[in-house]
Each structure stands twice: as structure tokens, then as C-alpha cells.
Structure 1
Amino acid sequence: MSRHISMGALVWLSTLQYFVAQVVAASAWEPPYSWRLNAISDLGAVGCGPFDGRSVCSPLNRVMNASFILLRLAMTVGCVLLYREFRGSRTGFSLMALAGVGAMLVGVFPEDTIYGAHIIGADLAFLLGNVALIAFGLTLRVSRWFRFYCAASGAVALVALVLFLTHHRFFLELGGMERLVAYPQTIWLIAFAVLVLWEARSSDANVRRTADRLG
């Protein structure tokens, strides 16, 4: 496995921190943070008080905002490293990288600071990142089942985005529907990283077995 591929996979695997950071930031809330009623961005709000009809106070907002920035950096850097191996998926990697660049605004501009910049960043991440998943489903040189997983993840998240923006959130409410939009692409980054590392390990093992037989 080339250095670029392994580094790219490990960079995308590091996006696990995004989920850990949410748990850590939410643990400091009093009253408790609601995973169904509160937005993800509420965890990064810098002030305490009413915001957009919700009561928001996140003492560990710096943890969450740093996580947003690290997540988006990982998305972009991983794309640059992995594209060397998967050049047939130029559209998918380009869109995912742009989603990462745009969504850095989410961490740089928390929701209760410059709201417009925050929303632009979030919408870019939601739209471009999930369109990228569909593009990967059509172009990645991987197994059929994984291509289906790529396209299905993007399609589900895009439908959820439409419902989210039109305020049709049903029993999921604000936080639940937003997570249905946001989580698929981050989970996909992790899944793809695991796939790349697993296939590379299997390939290296086959090479070693062949060398042993020839030796």
C-alpha cells in the first residue's frame, strides 16, 4: 500500500473524533442536551440563552468548534491523498473536498456569532458532501455492494435535507433529522477508510504468502 493511500485512510479514520466530541460537549450541558430537539451546532454556541426558539448553553463549545474544523480539514486532506489512487472518482473527491472547505465555516463562525456564514458552511457540507456520495457510488472502483452503500447513503441524506429545510421533521425533530442529513457522509468516510486499510492489509498478506511459497 502506498504512503498516500494509507495516510489518506488514516486521516479519514480520524473523523471518529467528531462523534466523540459531540458526546463530550453534550455532557457539560445543564439542563441536559437533547439529541432529538437540539441542533448539532448548538454544541458549538459560544453564548448562553435563547437561540432560534431553543435554550442553548454549551460550556465546552471550544471542543465542538475545534472538532468541526478538524473534521473538515480531514475531509479535504483525505481527498487530496486518496485521489491519487482513485482518479476515476474525480467528481466525488472534488465535491467532498469542497464540502470540507465550505463547512470549516461551521467551526470558525458558531451559530450565535455570524449566523449567515455558519449556515452557508453547513448547507455546503450537507449538499456537496452527500452529492459526492452518489458520485462515488457511480465511479469508485470498489465492490458493487460498497458502491450501492455510497449511493444509498447520499440519496437518503439528500431526501432528509429536503425534509429538514422544509421543516418536515416528523418524530425525529430538529436534531434527529439534522443528524440523518449530516451523519451519513462522516460514517461513510470512516467506512471507506476501513475498507481501504482492510483491502491493503489483505493484499500485503497475499504478497507475503506468495513470496514465502517462491522462497
Structure 2
Amino acid sequence: MKILVVEDETRIAHSIKRGLEFKSHVVDVAENGELGLELASQQDYDVIILDRMLPIIDGMAVCQELRQRRVEVPVLMLTALSEINDRVEGLEAGADDYLAKPFAFSELLARVNALSRRSGKKFQSDLHVGDLRLDPSTLEVTIYGQKIELSKKEFTLLEFLMRHEGQVVSVEQILDGAWGLDEAVTPNAVQVYIGYLRKKLNQPEIIQTVRGFGYMIKDSV
């Protein structure tokens, strides 16, 4: 899924982003309501995680404006306010669910998944970049129709890159998204595994090095 997190507390936003990316979701973060409203209006998201107390434009106003613009993407509203009236106000503003801080990431993830099911959207299981295909459900990778055998880490790294097709992702983003929250690894590990993938795919140009920034996967044709 593609998820927008609108949260001004950097620590919380980064923690949510890392956790969701570890679950192979694509995540954008906006640090204020104005940017969140702009991104949500211009891009197609599957779920929006929206903090209620935001700078520039607060979460309630963002949610109301999105509904007025007929943006119907499910919204999970986060807040430190947990009184019944606060929750009612959030739901009346157009939010689909409400989660009070502090919260467990497992509960947030469960609510995000429930919202995505409720929305009725069908998500593509297979990922494609040119002739490269990856099926997360069967763990199968093929190129030109030929099956490629990958280790678990190589598969996770390739899936992360393919979910960000055409985007430059930094080494830090790759470490967060492909190695997870608790693994102690060095940035050099990314370079090593990129090399493994290029060799196994026999298409070195499909994973490009963007010097000073990171890596990008794209169709080489």
C-alpha cells in the first residue's frame, strides 16, 4: 500500500515510517497540515495517518478539506486527546478511525490494514519493472520469464526497491526498509547486496547508483 503519514513530531513520524516500510509499504511523510493536504490532494494514497494537532493547518481542518474536495481515501486520526467528545469530533470531520497516543505499533498496523480492507480497493500483488517480476505472495522472482533464486535478504531488498520504482532511495532508507528496525548492519551491506542482485539479475543497469544520494531501480529500456 501507499500510505501518507502527516505528523509533526519527528520521532513518531520516523518510527511509523520505518515500521510500515518494514512491512513493505510505500510511505510519504508530511510534517505539517499544509503539506499533508497538498500531497493527499495530488497523489493517490491507500490510507492516510493524520495527526490531529499539526502546525499551519490542524488535522481536523485537513480532514474536513479533503472530504470537501471529495478525496475519499481512508483516514486514521492520531491524537493525544482521548475524550469521547474529541473522538466524535474527529469522526464527524471525516476520519474513518481514531487512535489515541501513546499507541502500540501493532495496533496502528492492524487499524491501517482494516481500513484498507474496508475501502474495497484491490491491491496489485505482483511488482513489475520492465521484464523483472516479483510476486510477494509466492516469493517468486523472474526475469524474461526465467526464475531467479534469491536469498531472503536479497528478496527483501529487491522488493523494497521495486516498491519505490523510479525513486531515488538513500542508503538509510534502504537499511530501514529492507533490514528492519532491530538489525545492526553497516551501510556497506547495502552496496554488497546491490552487487549480489545485479549479478543474479544479469542486468546491472536496472539498479542504478545515484552518486551522493543512493540507488534507483527502473526499466533500462
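Derivation of every value follows stated rules applied to the coordinates shown; laboratory data play no part. What you see is a predicted model, and the numbers here were worked out from it, not measured in a lab. Cβ atoms are built from the backbone, for glycine too; each structure is taken alone.
When distance in nm of label points 7 Å out along Cα→Cβ at positions 53 and 165 is compared over structures 1, 2, which one is greatest? Walk me through the numbers on the way to the answer.
Values: 1: 1.9; 2: 4.2.
Structure 2 comes out on top.
Thinking only about distance in nm of label points 7 Å out along Cα→Cβ at positions 29 and 197, which of 1, 2 has the largest value?
Going through 1, 2 one by one, distance in nm of label points 7 Å out along Cα→Cβ at positions 29 and 197 is largest in 1.
With volume of the Cα convex hull per residue in Å³ computed per structure, which member of 1, 2 shows the largest figure? Could you put the intermediate results ahead of the total?
Values: 1: 125; 2: 134.
When volume of the Cα convex hull per residue in Å³ is calculated for 1, 2, structure 2 comes out on top.
helix-only ellipticity at 222 nm (-39500 (n - 2.57) for each DSSP H run of 4 or more, over all residues; to 500) computed as -12000: which structure among 1, 2? Show your work: numbers first, answer last.
Numbers: 1: -24500; 2: -12000.
It traces back to 2.
Given a value of -0.77 for log10 I(q)/I(0) by the Debye sum over Cα atoms at q = 0.25 Å⁻¹, for residues 109-156 alone, point me to the structure among 1, 2 it was derived from. Can you show the working numbers first?
Values: 1: -0.77; 2: -0.89.
Derived from the structure labelled 1.
Using relative contact order in percent (Cα under 8 Å, 6 or more apart) as the calculated read-out, with 16 as its value, let me know the right label among 1, 2.
Values: 1: 23; 2: 16.
The correct label is 2.
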